[in-house]
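Values in this text are rule-based calculations from the coordinates and carry no lab data. Note that this is a predicted model, so its numbers are computed, not measured.
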Structure P
Amino acid sequence: MSQQPEKAKKSRPRKALMLGVGLDDDGHKRVTTGPNFALVGGSKDTHEEMTEKAIKINEMLNAKGKNLDTVSHEEFDDIAHSVGLRRNSPEKN
């Protein structure tokens, strides 16, 4: 059995993306995308809140001269916390 040569994989630069998922529902389907975020679902209020926070995060990154691809995890967490987001720790059984 002959082996096919492994195809050369084209290296694509990584692109960071914020993903927001609204878990409450009011019967409408909502999707909002931006240059580095995608937001889906949620009630009208939840979706608007996700959109505002994604925009604020981008504004703060721009003010620092950074983007999602260049900001550290710690700095992103600080920015996210400043707009009202918080990291949830997984529950231990």
Structure Q
Amino acid sequence: MNLSPIDLKLIDSKTKNIYEAVIVASRRARQINDEYRLEYNTLVNNLIPGPEDEFDDRVNPDLIKISQEIESRLKPHQKSLVELMDDHVEYRYKED
């Protein structure tokens, strides 16, 4: 996993302050994580025809392929920060 620093001033320019940017990015990261989880569970459920035996030690190559594909994607927090930097995230303030 490569590390790349992000300029806090650039993040701060996308919202009113850095704390709002953290909240916006974290909420988007949760949404992305839920999307990944839903996609993974859908693919796995379509792959497995019936109930598995708990002692079944066979390796399913299709399951490994799906897992590796999901793991090779950007992590949710990275993707949410990229979306925030590229102005792909829309947010609004909660009205009282």
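Taking relative contact order in percent (Cα under 8 Å, 6 or more apart) from the coordinates of each of P, Q, which one would give 42?
Attributed to the structure labelled Q.
Quick check on the output: 12.6, 38 is Rg and Dmax of the Cα atoms in Å, for residues 28-75 alone, derived from one of P, Q. Which one produced it?
Matching structure: Q.
Quick check: -19500 is what I get for helix-only ellipticity at 222 nm (-39500 (n - 2.57) for each DSSP H run of 4 or more, over all residues; to 500), calculated from one of P, Q. Which structure matches?
Q
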